[in-house]
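Novice: Each in structure tokens, the structures are laid out below.
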Structure 1
Amino acid sequence: MARMGRFDISGLRELERQLQQTDDLVDAFCRECANELAARLLRKVKKRTPVGDYSDTWELEDDGENKFLVESARQGGELRRAWSCGTVQHVQGNYVVEVINTKAYASYVEFGHRQTPGRYVPAIDAKLKKAWVPGRFMLTISENEIKQIAPALLEQKIQRFLGGCFR
């Protein structure tokens with residue numbers, strides 16, 4: 001009968017200790033990855049969000065004695081500034097972050113909307129011309145771009161994470 005011989009298992013015990021330490025860091029690592037993906041999505045969606053141009057708009061101003069037209073002081077960008085990220089939540093084995101826009105009309109800009117041609121709208125001082133305004137899909141397009149780059153980005157981060165855990 002052959003003899004087994006001797007072998008040193010101290011390396012396996014060291015690996016077990018490192019794996020236990022790594023297990024404690026995994027949740028923090030996953031939350032960090034989710035936050036980074038959400039931040040990248042937020043940056044892309046903000047860049048794509050249209051900003052109103054009111055430079056050629058005139059408003060009626062009243063100084064008490066006279067009424068006269070002045071160039072509008074309104075500035076666009078409310079929709080762009082309304083984007084924000086929620087906190088990372090661990091839901092049924094997934095890490096979830098909400099990217100939201102608090103403006104009520106955000107979904108109409110995103111997906112498009114119907115309108116009545118010929119109706120006068122005082123806010124824009126014009127009559128509506130088209131029955132359908134196409135959507136801008138700023139969130140949809142940005143989300144698809146993030147889905148494409150996420151695997152490579154996460155693989156790179158995982159490589160760095162595991163490299164730091166097993167030194």
Structure 2
Amino acid sequence: MRNVFSLCVQNVPGVLSHVAGMLAARGYNVDSLTVCAAENPALSNMTIVLDVDPRVADQVGSQLQKLVTAVETHNLSRVPHIERELALIRVEVAPSERTGVVELTNIFRAKIVDVAPMSLLVEISGEGSKIDAFVAALHPCKIVSLTRSGSIATPRGDQPKKE
């Protein structure tokens with residue numbers, strides 16, 4: 001089962017290695033891990049996606065909370081939450097054949113962010129399944145490069161501010 005963990009951690013050198021090392025040492029395969037600075041410069045936010053069963057998810061949550069650098073840990077899979085990814089996709093397409101890609105881009109609410117003589121660079125954000133569907137729809141064209149971010153997530157509704 002897919003589990004999305006949200007962590008607030010101290011913004012100190014080595015915290016990413018510490019978290020990733022703890023997960024690797026216990027044999028958990030990380031599907032996605034993203035980190036960014038929080039509104040408080042002393043903290044960082046992490047989103048970790050793991051494919052584990054519910055019993056193991058409980059263990060992971062406990063182990064993450066025990067980390068010295070962890071301030072707050074939540075398994076967002078158990079609460080309503082918003083989750084997004086970002087992808088940049090370069091598609092090889094001649095100028096005379098761009099109409100189909102432009103229409104597809106509009107249908108998926110993506111954006112063309114770069115135009116080259118023989119390619120287009122498309123930016124798309126949303127749930128992972130939306131990005132997967134867009135990539136599948138592009139397959140009649142030649143995808144030159146596909147760069148995809150990890151998931152970011154936050155609970156729905158009003159949440160208390162982290163101090």
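Read-outs throughout are calculated quantities, based only on the coordinates presented, and are distinct from any laboratory measurement. Remember, it's a predicted structure, so these values are computed and weren't measured experimentally. Cβ atoms are built from the backbone, for glycine too; each structure is taken alone.
Novice: Output the label of whichever structure in 1, 2 has the greatest value of distance in nm of label points 7 Å out along Cα→Cβ at positions 113 and 129.
Specialist: With respect to distance in nm of label points 7 Å out along Cα→Cβ at positions 113 and 129, the highest-scoring structure among 1, 2 is 2.
Novice: Once distance in nm of label points 7 Å out along Cα→Cβ at positions 9 and 137 is calculated for all of 1, 2, which comes out largest?
Specialist: 1
Novice: Comparing distance in nm of label points 7 Å out along Cα→Cβ at positions 17 and 145 across 1, 2, which is largest?
Specialist: 1
Novice: To which of 1, 2 does the computed value 20 (relative contact order in percent (Cα under 8 Å, 6 or more apart)) belong?
Specialist: It was calculated from structure 1.
Novice: When distance in nm of label points 7 Å out along Cα→Cβ at positions 65 and 89 is calculated for each of the structures 1, 2, which structure yields the highest value?
Specialist: Evaluating distance in nm of label points 7 Å out along Cα→Cβ at positions 65 and 89 on every structure, the highest lands on 1.
Novice: Which of 1, 2 yields 2.8 for distance in nm of label points 7 Å out along Cα→Cβ at positions 33 and 49, as computed?
Specialist: Considering all the candidates, the number was obtained from 1.
Novice: Assign the value 18.2, calculated as mean projected area of the Cα convex hull in nm², to the correct structure from 1, 2.
Specialist: It traces back to 1.
Novice: Thinking of 1, 2, which structure, once helix-only ellipticity at 222 nm (-39500 (n - 2.57) for each DSSP H run of 4 or more, over all residues; to 500) is computed, gives back -16000?
Specialist: 1
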